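Got some structures for you, see below.
Just so it is clear, none of the values below were taken in a lab; they were calculated from the coordinates. Bear in mind the structure is a predicted one, so any value in this text is a computation, not a measurement. Cβ atoms are built from the backbone, for glycine too; each structure is taken alone.
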Structure P
Amino acid sequence: MRKISILGSTGSIGTQTLDVVRQNKDLEVVALSAGTNVELLAKQIAEFHPSFVSVAGEKEAEALKKLLGEEKIEILTGMDGLMAVACAKDAEIVVTAIVGMLGIRPTIAAMKAGKDIALANKETLVCAGHLIMPLAKECNVRILPVDSEHSAIFQCLHKEDAGEVERLLITASGGPFRGWKRDAMEGVRVEDALKHPNWAMGRKITIDSATMVNKGLEVMEAKWLFGVDFDHITVVVHPQSVIHSMVQFKDGGVMAQLGSPDMRLPISYALYYPHRRYLDSERLDFAKLSQMTFEAPDPENFRGFALAWEAGRSGGNLPTVFNAANERAVALFLNRQIGFLDIPRLIEESMNASSFIENPSVDDILETERWTYEFIAKSLAK
């Protein structure tokens with residue numbers, strides 16, 4: 001029996017992880033955390049019977065107690081609750097599906113407790129990769145990527161010599177506005193940006209795909225995960241989303257991982273690595289696959305993508321500024337408080353105004369996040 005805990009069980013990755021658990025009788029959920037969606041968490045508790053759970057605060061805890069009725073379970077709150085779920089005694093692997101920099105401290109705590117990490121929280125490596133990767137080695141724990149592109153590269157590298165890698169080729173769908181010019185995106189509505197052509201994802205990451213910010217974040221993550229510098233990473237726009245990413249080796253050979261766009265595949269691979277399990281999912285039908293096309297990304301019209309490379313190459317706390325500014329700008333856009341093109345504008349303004357810290361601690365990272373949020377609030381109040 002493989003025992004897991006999930007940070008962010010009510011989000012897109014969390015719910016799909018639980019679907020993988022449904023299909024495998026040798027997976028047991030020992031702890032769950034959710035933010036404010038206590039209705040869904042109550043249903044998950046009834047189905048998976050974790051030992052304890054965590055929610056955002058006391059208000060959510062009281063609401064959950066009412067929903068559970070006579071069913072008794074320990075309910076924790078806040079950061080203490082997240083840390084407890086991350087360090088659950090019986091868990092062998094922690095799925096870090098929580099969104100935002102809230103996931104950094106619990107991930108570190110889980111690693112120090114000897115837990116393997118099924119990583120779906122981008123901020124962990126984007127903002128703290130320089131801390132996380134050495135710590136994983138020190139604690140002798142594995143970081144297993146859940147993101148589809150990083151999982152694809154991870155699968156291609158299985159049993160391969162890392163020294164023979166020449167280039168990572170990260171694929172991108174191009175999002176709903178592939179081929180659009182900047183001026184055409186001026187009046188983009190929230191509903192338009194949420195219509196991803198291939199993937200079913202959470203709202204925030206879907207907007208990140210539309211701006212191509214997500215692909216820039218993935219490049220930053222790949223640098224840390226696979227120890228490859230930016231000069232040896234290329235993004236390739238592949239609208240069909242059949243190839244999830246590729247690795248080019250020094251002899252010129254290219255290895256690719258293909259599959260239907262289903263996040264449960266990389267989740268399952270992370271949970272069972274190095275083994276594979278049957279997954280009830282759509283299979284590729286090559287007879288019906290009429291074409292696979294590829295093109296270069298467009299950093300001129302998708303400014304957020306270009307800014308990600310700038311932040312990643314600069315390093316220090318600039319990736320945190322980039323990430324925090326994007327996180328806040330996306331939230332504002334989803335609330336219809338700013339326009340679509342205001343997202344990269346606010347990111348660039350924040351990066352230009354920030355103070356550089358070369359080797360930030362976790363406290364520095366969280367302070368940089370706070371500063372970025374405050375800067376944007378002041379900027380919009382003018």
Structure Q
Amino acid sequence: MNTILIATDFVAALFIIVIIIGLYEVPKEVLKPTRLFRICMWFVFVGLVTEIFICVFDGNENLSLLNLLLNFAGYIMIDLLTITYAYYIYYLVEESVRHITKKMAYVVTVLCFIEIMFYTIGTICKKLFTISDGYYTRGPWHVYSGTLSAVSFLIMCVFYIFKYRSFRIRSRFFVVLIVAVPLIATIMLHLDTNEGFGYLGAAISMNVVYAVLESKIIAEAVADARMYSEISENDMLTGLKNRRAYQIVIDSCIDEKLVGVAFADVNSLKAVNDSKGHEAGDKLIQKVANLLKETVPEGTVFRISGDEFVCIVKDVDSDSFTKIVKRLGEVLRENDRIASFGYDIGEEKNIYDIIKAAEQMMYADKERYYKETGKDRRR
């Protein structure tokens with residue numbers, strides 16, 4: 001039993017699984033850009049674990065068949081890792097050089113599948129290795145193992161060196177890290193005749209790629225996701241939250257014990273649009289938005305349609321909310337009854353029922369507005 005290899009594989013596997021867990025903790029918008037890298041990491045992790053079990057089972061005659069299958073898996077998973085990594089590079093680079101990386105990925109795939117066939121035939125014919133009395137013994141074909149996957153790795157290294165800017169890397173030093181560190185580690189590991197399948201070298205390589213490339217990609221993807229979320233949840237005209245954000249918030253209010261809702265609708269917007277133009281109408285909407293935002297800082301204001309606004313105040317008691325809506329009513333009246341509004345508060349009450357009650361109160365206020373002012377609401 002190679003205890004040193006077991007120990008180093010175990011430590012490497014711990015590092016890899018920690019990174020994998022971290023990759024699943026990113027926002028869901030970032031999961032897709034990290035998918036192929038995660039698959040690569042899983043191949044390395046499974047390879048390390050496989051190598052550990054091979055060392056543990058070696059010499060156990062009762063587990064000869066399992067040992068044979070594990071060794072075969074150990075050989076072919078390196079090629080599967082290499083193929084996945086080639087496509088990871090393809091999706092990683094800028095659009096302008098993807099045609100080159102696509103061809104490179106195809107070449108790597110062909111080379112690795114040839115090697116997998118070589119391993120399969122070698123295992124069946126007992127030319128690659130044999131399991132005798134429970135012990136693994138290398139066969140005459142073993143000397144050729146890893147040749148095509150090594151060629152594939154060199155092809156990708158050359159691509160890194162000459163096209164490093166396509167990976168948004170600005171320093172050749174990082175290229176040296178990505179190429180030289182795993183290469184030196186692999187050479188050093190191969191100096192030991194009991195080094196195994198080379199998953200330690202692969203683990204070092206993937207850790208370097210994670211540190212130099214993938215962490216940067218994740219950071220950029222998270223920033224892009226946040227920017228997209230802000231854009232997709234903000235109303236461009238008023239700067240308030242939009243209907244998409246409104247739906248997210250009210251869904252989160254289902255379990256809230258106490259929620260206050262104010263529902264507002266701009267008065268005479270159609271008349272302003274018709275008489276003064278839509279630019280004037282937009283300014284009217286912006287004015288209402290600013291009044292709501294400034295008057296109810298305790299809550300979140302949403303523009304849910306052209307002239308409708310909803311303000312949601314969470315975790316507010318009845319007395320406090322009454323003061324808020326009283327203040328809001330005074331402000332709206334001081335601004336020529338610029339908007340009609342209604343409100344409701346509920347204790348352990350369905351949020352949709354609270355919104356509906358506030359909306360109905362707003363419509364009643366709007367009826368009073370048009371009756372008292374004598375304006376035609378259709379104009």
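Quick check for you: by mean projected area of the Cα convex hull in nm², which of P, Q is greatest? Result for mean projected area of the Cα convex hull in nm² over P, Q: largest is Q. Look at distance in nm of label points 7 Å out along Cα→Cβ at positions 121 and 281 for each of P, Q: the largest one is in Q. Each of the structures P, Q was assessed by distance in nm of label points 7 Å out along Cα→Cβ at positions 25 and 273; the largest value belongs to Q.
Largest in distance in nm of label points 7 Å out along Cα→Cβ at positions 345 and 361 among the labelled structures P, Q is structure P.
Taking Rg/Rh (Cα atoms, Kirkwood Rh), for residues 57-248 alone as the criterion, the top-ranked structure out of P, Q is Q, with the highest value. Among the shown structures P, Q, from which was the value 5.7 of distance in nm of label points 7 Å out along Cα→Cβ at positions 81 and 297 calculated? The value was obtained from structure Q. Computing helix-only ellipticity at 222 nm (-39500 (n - 2.57) for each DSSP H run of 4 or more, over all residues; to 500) gives -22000 for which of P, Q? Working through the options, I get structure Q.
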